[in-house]
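What follows is a set of structures to go through.
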Structure I
Amino acid sequence: MKFFRFLLFPFALLYDLVTTIRNYFYDKGVFKSTSFNIPVIAVGNLSVGGTGKTPQIEYLIRLLKENKKVAILSRGYKRKTDGFVLLNDSHLSEDVGDEPLQFFKKFSNTSNILIAVDVNRVNGIQQLQRLVNPDVILLDDAFQHRKVKAGFYVLLTKYNDLYADDFTLPTGNLRESRRGAKRADVIVVTKCPENLSETEQQKIKKKLKVASNQEVFFSTILYHEQTGGGHQILLEEIHEYDIVLITGIANPTPLVEFLKERKCKIHHLNFSDHHNFTSSEIKQIQATFEKLPVEKKIMLTTEKDYMRLSNRMHGLHYLEIESKFLNNQEGFNSHVLQFIK
């Protein structure tokens with residue numbers, strides 16, 4: 001696979017040239033970027049998937065929800081509907097996408113949190129202003145969406161896959177050159193080990209070559225103490241069960257390693273990111289589960305996959321995660337809150 005990607009290096013150079021010209025035209029005003037008179041925060045990455053955008057958006061929601069009316073706007077990847085949709089209780093993942101539905105399920109009991117989807121982010125923001133008049137809008141996965149000029153950019157990069165070590169598609173996994181990082185106000189290195197030393201953090205900051213007006217923060221992933229979905233199981237007891245693990249996310253490795261560290265016996269069924277499960281695949285999953293020759297067994301998935309599977313499978317469990325800053329959490333919070341002021 002790596003050799004094949006190396007053969008595609010000329011195409012990566014062409015891709016880099018095209019995206020660089022596109023960014024230059026936006027920077028110089030040749031292509032139009034629309035600004036808005038309310039705070040707009042864009043969260044995204046340079047690479048393809050797996051950097052932890054969803055828990056970062058949820059972190060921002062928790063930070064802001066007590067004092068602000070917050071709207072989250074996503075494109076609704078792989079949904080079957082078109083145009084602008086403001087989420088309500090009737091929507092399924094095929095209507096709005098799995099991540100927006102996850103936001104809605106988790107925060108819909110908070111009256112000042114609203115979730116919407118629209119591929120056209122400019123129209124989406126205009127509709128939100130007209131319908132609900134939010135105090136702040138969070139744009140999910142919008143670092144490359146330059147038709148909107150956000151007021152504050154949060155760029156995510158994964159600890160063991162930094163954009164500084166990567167190259168543009170198709171040789172690497174970058175959607176645009178690493179030069180695009182200069183648009184970020186803050187950079188968050190995600191999925192770090194909890195014991196990441198200050199020395200290692202300084203090495204990473206040096207490697208990222210951030211500008212003087214940028215600041216780097218470090219975060220890790222926390223798993224909740226018990227499963228969601230079916231009957232709740234404490235994480236300290238999950239090793240007692242044989243697990244059929246179903247994943248349709250960009251990078252399931254951290255979850256697999258987390259379970260293995262807890263001595264879990266895993267039967268992993270791995271699918272592509274945002275995978276739409278067919279009826280035959282559902283039957284395959286259930287058959288795999290039924291064939292396990294033990295009484296204590298569960299089907300386990302991620303929270304995002306649960307949005308696509310819960311209405312088609314019974315007794316399914318999921319692991320809920322959230323983002324936690326290793327240090328200087330107040331520094332990150334103050335950057336965001338100061339911008340909104």
Structure II
Amino acid sequence: MNTLIPYPFAHGNQSGALNGYDPSADAEAIRKATKGFGTNDALLISTLVSQSALRMSAISQFFMGKYGKEMTEVLDSETSGYYKMGIRGLAVGPLKWDVELLEEAISGAGTNEAALTEILLGRSNADLTLLKNAYRFHLNRDLIQDVRGELSAKTERMFVMALGANKPDDAIPVNHANVDRDVEALYKAGQGKVGTDQVTFCEIIINRSHPHLVAVIDKYSRKYKSLTKIIKSEFSGHMRSGLLYIVEGAKPKRDTRGIWRDAKLIDKAMVGLGTKDKELVWRIVRAHWETGRMDAIKQAYKQRTGKSLESRVASETGGTYKKLMVALLNASSVSGGVKK
């Protein structure tokens with residue numbers, strides 16, 4: 001789920017991007033929802049789920065200036081559990097929350113490679129530059145060095161290559177001669193030899209533009225076999241998961257935008273014994289920021305499972321946590337262009 005919307009580091013004039021938006025009414029609604037005895041969760045949810053990243057930043061700044069308190073601190077004190085996690089993800093905005101998720105994934109008890117995969121892999125150069133800068137801005141640490149200190153050699157190499165942000169621009173036309181060369185290089189690195197040249201796989205899959213990778217996946221499947229099947233047979237562990245995440249986000253057989261993959265990952269958080277609530281929260285909140293993406297994910301989920309994503313999530317959650325998740329799933333249907 002790699003939606004990333006720029007987070008304004010400096011609290012400068014954003015009036016152009018905000019189109020004259022006045023945050024006072026929304027800030028007052030949040031204040032009203034959290035003031036006094038108990039929390040008006042319905043008001044809090046309805047106010048937060050309809051905001052864009054820039055509007056959320058403006059509300060937070062206004063809240064601090066008007067009430068003398070950090071909005072996130074107030075919200076943290078009024079919420080709990082996975083409901084609190086989702087509310088905080090909305091309140092801090094997509095980029096800062098990615099930083100917080102990365103810090104937890106790296107610094108917690110054991111490295112959370114699934115979170116690293118979904119936050120770091122398949123991103124544009126611009127996204128990764130923003131993320132590295134934000135990580136240093138908020139934590140005063142270097143993201144690449146932190147990743148290097150937490151992972152095994154092979155997995156570390158994959159993530160460090162991604163953080164190098166060396167992809168050509170997606171606007172550059174696809175050179176089909178280069179596509180053919182990459183297809184043959186991948187064949188010789190895996191299917192066509194004993195053992196696997198992991199560096200070649202990582203270099204091609206990580207460091208090519210998105211349109212180029214789409215063309216490589218398509219050509220490889222027509223000439224040899226599914227590239228995802230090759231990765232599954234040639235790799236294991238976190239490197240296997242990471243490469244599959246990128247390739248499944250670009251497969252022309254699906255949508256080339258990772259919609260089908262994201263629907264599959266949301267479902268994966270709910271299958272089996274017990275719900276993987278942290279994964280469910282970060283996947284739904286992160287998908288929420290891109291207008292139209294949630295509706296596409298819901299359609300893909302319905303196509304995959306024959307079930308409504310809203311009803312499935314509602315059956316796996318409860319209380320205010322359930323209300324927030326369902327509201328996020330439905331927000332794209334009712335907010336129109338609010339999040340743009």
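Assuming 39 is percent of Cα pairs over 25 Å apart, for residues 141-308 alone as calculated from a single structure, say which of I, II it is. Each step should come with its number before you reach the end.
Details: I: 47; II: 39.
Derived from the structure labelled II.
Among candidates I, II, the computation of semi-axes √(5λ) of the Cα gyration tensor in Å, for residues 29-108 alone that gave 21, 15, 12 used structure II. For mean count of other Cβ atoms within 10 Å over residues 165-172, the highest value in the series I, II is held by structure I. Between structures I, II, the greatest calculated value of FRET efficiency 1/(1 + (r/R0)^6) of positions 69 and 317 (r between Cβ atoms, R0 = 30 Å, to 0.05) is seen in II.
When helix-only ellipticity at 222 nm (-39500 (n - 2.57) for each DSSP H run of 4 or more, over all residues; to 500) is calculated, the result is -20000; to which of the structures I, II does this value belong? Intermediate values should be presented prior to the final figure.
Numbers: I: -10000; II: -20000.
Among I, II, the structure yielding -20000 for helix-only ellipticity at 222 nm (-39500 (n - 2.57) for each DSSP H run of 4 or more, over all residues; to 500) is II.
For the set I, II, ranking by mean count of other Cβ atoms within 10 Å over residues 189-196 places I highest.
Among I, II, considering only distance in nm of label points 7 Å out along Cα→Cβ at positions 53 and 285, which has the greatest calculated value?
Numbers: I: 2.2; II: 1.5.
Structure I gives the largest value of distance in nm of label points 7 Å out along Cα→Cβ at positions 53 and 285 among I, II.
Taken together, the values in this text are just the output of simple stated rules run on the coordinates, not laboratory data. Everything quoted here is computed from the prediction, not taken from an experiment. Cβ atoms are built from the backbone, for glycine too; each structure is taken alone.
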